[in-house]
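Each structure below appears as structure tokens.
Nothing in this text is a laboratory measurement; each read-out follows from the coordinates by a stated rule. The shown structure was predicted, so the numbers you read here are calculated from the model rather than taken from an experiment. Cβ atoms are built from the backbone, for glycine too; each structure is taken alone.
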Structure P
Amino acid sequence: MPNNRELGSFLRKARSQVDPEQAGLPPDSRTRRVPGLRREEVARLAGVSTDYYTRLEQGRPIAPSPGVVDALCRALGLDEAGRTYLHSLLGATAAPSRRHRRSAQGLRPGLHQLIDALDGEPALVLGRRSDVLAANRMAKALFADFDQLPVRHRNYARWMFLGEEPRTLFIDWEDQARAAVESLRLEAGRDADDRATNDLIAELRGKSTEFDRWWEEHRVHQRTHGSKRLHHALVGELTVQYETLTLPGDPDTTLYVYTAEPGSPSGLALGLLAVWTLTGTGTPRTGTAQEPD
């Protein structure tokens, strides 16, 4: 089953990244053929038998208790995103694998009004698998006008790897692209049988060597806050911070709001972008920059 193969791959990758000495294991004179922990060492640290852990790593349909899962998380030194991902994978292995397609996401009119009200700050609403559900005027000016893309292309991860702009727009493109991969893997772990998610992953692995390489690292990341460094064609270099808000009652929808410190060079650049991109109808202006009136 696809879920089980992913579980085995994740566990093997996770234990290969654990330093035995930092994990509290006594010195061992045996030669280590691979980096990280051996299977029996993970089992010992987690308080389970080697056979039990081996069957988990083989992706057998086992449903361990929450206490055992927590013990495995501690043994492997997982962060919060890794813990969430492992819980998702182990929950998925207890049920039969069946590819399915979830219904399309939509936004309440009030959410569109909310991000439009944040007119001075770029705001994006992302849904499952990082689909871009909405973007206000400033987000379109800062990043891209996702509304102009075909519906199936309105996806942040897809734009990051297959779009023309991101590699020149983001000074720290590699960091941002890696985060997109790791966030998508976390999302895939929540519902490993979703057809649209699997189709997106297959497309990106087939078209981007970077995505395929980083996907094989089996890292997971949950974007809650952070920063992005950009070189914008209109206003030059700037750094924006972002905060994320998961909407109550809708855990599959996340609001991203981008800000810059008031009075800083980045804050002034963001304000200048707001002036330069505002026309009489409030839509982004394309083409070369002109001095504001």
Structure Q
Amino acid sequence: MYNSLEKICQIAKEKKIPFYQVIISDNAKEDALSEEQEMEKMLVVFRAMKDADSKYDPSLKSASNMAGTQAAKLMDAKESGRLLCGDFVASVAIHALKTAESNACMKRIVAAPTAGSCGVVPAVLLSIQERCGLSDEKMAESLFVAAGIGGVIAARASLSGAEGGCQAEIGSASAMAAGAAAYLAGESEEGIIQACAIALKGLLGLACDPVAGLVEVPCVKRNVLGAVNALTAADMAIAGIYSQIPPDQIIDAMGTIGHVMSPTLKETGEGGLAVTLEGLKRRNQMKM
């Protein structure tokens, strides 16, 4: 596993191979598998993402009754033409809600990189695949890009809400999705990591403050925000708008912010939305 995005880019340039190929080669060595076997494994992951989306149950609610049916509401609003942001953004939001709600309802999802942020990467990739008609194999390549980014974040900072706040979950997922989206748009290695940088920078400091200790409120809706953030970051990188702070340094900053963040804002349920009047009411109801 690499601990620097710049290093991945350097290797890609030296060997004249794409970003994803650096990651798949490294994974193959670590797993003692062929690159073809690694690709098959990633195809299983991508198809599991598609499966979680296609098997969404619009009538199902979580045990807490705080999550579920929201993707169905957004689908209805899209069909009736009431939404402001257009069909593509609506599609992204619907995919994010479907996956995140499926997680809350105990259905099978892919942690990408965590269960609480499971809707971000699928929302971006499924929407791009639908819009551009890309093959599952191409989408698997983009997942290797996302995995490489996630690996660097894990090495330099954290992917855990309990350790780094929600910036480490939704923020990391958004950065991974942004890099994957930039790759699918044909961006260079530099464009990929710049998309990642812009996405992560926009979510620095995000607290992890789950109501009643559940990955439902505010987590489900944050998957939508993370997915849309990823796409706008990718668009900026595609346009040649780059971060003034280098990507690896942004990841380091996220790690530092996580360390100094109050424990009450890191998945403990002792701060933020969890201790609002309504948040406490919901927690007490869950104890009854």
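Points to keep in mind about this one:
- semi-axes √(5λ) of the Cα gyration tensor in Å derived as 30, 22, 17 - corresponding label from P, Q: Q
- Computed 20 for relative contact order in percent (Cα under 8 Å, 6 or more apart) - originating structure among P, Q: Q
- At a computed -20500 (helix-only ellipticity at 222 nm (-39500 (n - 2.57) for each DSSP H run of 4 or more, over all residues; to 500)), which of P, Q: Q
- Structure from which 3.3 was derived, distance in nm of label points 7 Å out along Cα→Cβ at positions 231 and 271, options P, Q: Q
- If mean count of other Cβ atoms within 10 Å over residues 79-86 is computed and equals 18.5, the structure in P, Q: P
- Volume of the Cα convex hull per residue in Å³, for residues 15-134 alone - highest-scoring structure of P, Q: P
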